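Just so you know, all these numbers are worked out from the coordinates, no wet-lab data involved. Only a predicted model underlies this, so the values are computations on that prediction, with no experimental measurement involved. Cβ atoms are built from the backbone, for glycine too; each structure is taken alone.
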Structure P
Amino acid sequence: MDYLMREESPLTEREWSEVDEVVKRVVTAQIVGRHFLSLFGPMGPGVQVVAIDVSSDFETGASDMLGQNDDAVTLSNRIYQKVPMLHRDFIVFWRDIETSRTQGMPLDWSSAEAAANDVARAEDRLILLGDSRDNLPGLLNLEGRQVIRHKNWSEEGKGFENVVEALRILSASGFYPPYTVIVSPAIFALWHRLYGNSGVLEVNQIRHLVQGGVYMSVFMPENDVLVVANSVQNLDLAIGIDTSVAFVESSAMNHRFRVLETLTLRVKRPGSVCHLTPLSPTS
C-alpha cells in the first residue's frame, strides 16, 4: 500500500476509514459494468498490460468410447492489452480538518464522493465505449460483435421481441445464458409499460427471460441495446488496483487526494456481444 502514500497524509486512521467507506459506497451505487462482468484480479499496482486469450468459435465436444479422438480447445489469438488508470483528484482543506478535530464536527467528504462518482462514470464509459487513444475497444464498438438492425422500440412489445431475436442469434452461435441487457435511460423508462394483457411490465418480462439483469447507462446511445452472454469464458474485467484513495500532496496548506483504479475490459469471444441498433438514424 506504499504507493497510496497514506503515512505521509494528514488524515488519521479513523478519517481514512471514513473516506474509504464513502468512496466504496458511491462507486458501488454508480457502476453498471461490475453488476454483470466477472472480475479477474486484482493483479497488482504495477501491472500495465494483461493478456487476452481470444478463443475460436464454439464446437461440439467429441463422442467416442475410448476418449482418444478429441481436439483441445484452441486459441485463435493471444493479444496484450493496456491496463489504464482511471482517476479523479479532490481537495481537503486544512481548516476543515482543524475544525473537525477541535470542535468535534464530522468532516464533509462531498468532494471525495464527487471524485468517486467521476471514476465510476469513467469505468462504465471505458467498458461501453472503450478508449481510442489507447486502442481499447468497448462493447459498443468491439470488432467481431454481432449486430442486429432492430425495429422501432416505441411499439408495444417490440422490446421483448427484439431481445428474443438477439437471444436466438447468440444461442445459435453457442452462447448460452445468463444474458445481460444494457440500455439507455430512455429505453429503460419506455420498457416500464405493461406487456400485452399479462399485467407484467415489459422490462420484467425481459429480465425474467435473460436471467442476467437489465441495466441502464447514460453512455448507451438512446435507441441502441446491448445483449451480452456474460459468462467468464466470454469476457471479464481485469483489475490491477481496485478502487482506492491515495494521498497526492500538500500545497498552500491544503491537501490533495486521488480516487483511482486500474482495469481493462477483456473480451475473449467477441461474438458473445449482440448490438441492437436502429434500421436508420430516425428509427
Structure Q
Amino acid sequence: MTHRLTITQLANTKIGGHDLQVWPKGSYPAPKDFMTVSEDSDDFGLLADKDESVPASLIGTALDLLARDLIIGQHATAFENAQKGARLVDRLPDFNHQVDTLRQATTGAKFINTGEGWQAAFELAKYEAAYRSGHYDSAPVTVDPITSRHLQIMLQRIKGFFDRYGMPTVTGFTVASTSGAVYGDGDYLSPDYLMDLKVYQSSPLKHVANRIQLELYYVLGKTNERYQEFQTVKALILFNPREDNTYILAAERISPEMIELAMERINAVQLNA
C-alpha cells in the first residue's frame, strides 16, 4: 500500500478486492472477549433511529460534539474541527452564528432547551463532517421532537457513563504510525479506559471493523507514547448510547501476538516516495 490510510480504512481493508480480509481471525478481539454491561440508566430501552428526522450519520457526530461541550465542559475546544470544516466550505459566519445560537440555548443548563439549539447542534455536526470528509451537505435538517428527545436521553446516558467510569482526561486524541501513513482520531481517553462512542441499533461488536479499530487505537497509542494514559489503560470500551450498553475488553486481552500482527499491517502501509 502506498497511500495514507485512516485507522477506520485500515480496519476495513480487504486484499485485492476479494472477500479475504487482511485481518485473519485471531488477530483482533472476538465478541466473546468483551464483557457486556447493560447500564439501565433509565426505562426508555432501545431508541429506534427509524423514528428520527435526522440522518443517522449525523447523530453520532452531534452527540460527540455536545458531550465534549456540555458534559465534559470543553467549551473552548469542542467545535475546533467544525470551525475548520466551516472555513473549508467558506461558511465561517454561519458557524459563528450557530455557536452563538447553541450558547443561548444552553445558558445555565447542561442540555439544550430550544428547537433552535438542536438545529444549531446539527449544523455544527455538518461542519465537523465536512472537516473529516471534505463534503458538506447544505440541505437543512429538521429536528423533530422525537429526535431531540432521543438526543437528550442519549446525552444523559453518556453523562452516566462518565459518572460511572470517570471523566476522560483526553478527547479527540490523535495516533499515527511512525511514517504517518496510518493515522486516526479517537474519542475518549483516561488513565483507566479508552472509549469509542458507537451509535447503533444493535451491538457494535457485530461489526468486525469496530473491534479492529479499537485494537489499532490502543496499539498505536501505546507504541507512540504521546499520551501517558495509554500506558495505564486497563479497558478498551465501546459504548452505545442507543442501547445504553457498555462493551468492555480488558487491555490484557490484546496479546503480544495480536500487537505484532497489528504492527505488521500498520507498517505495510507506506507513503509514496
Next item on the list: Using helix-only ellipticity at 222 nm (-39500 (n - 2.57) for each DSSP H run of 4 or more, over all residues; to 500) as the calculated read-out, with -8500 as its value, let me know the right label among P, Q.
Entry: P
Item checked: Ranking P, Q by FRET efficiency 1/(1 + (r/R0)^6) of positions 132 and 212 (r between Cβ atoms, R0 = 25 Å, to 0.05), the structure that comes out highest -> Q
Next item on the list: Given a value of 3.5 for distance in nm of label points 7 Å out along Cα→Cβ at positions 164 and 236, point me to the structure among P, Q it was derived from.
Entry: P
Notebook entry, point to check: A value of -0.54, -0.65, -0.94 was derived for log10 I(q)/I(0) by the Debye sum over Cα atoms at q = 0.09, 0.10, 0.13 Å⁻¹; which structure in P, Q was it taken from?
Noted result: P
Notebook entry, point to check: Among the shown structures P, Q, from which was the value 2.5 of distance in nm of label points 7 Å out along Cα→Cβ at positions 228 and 244 calculated?
Noted result: P
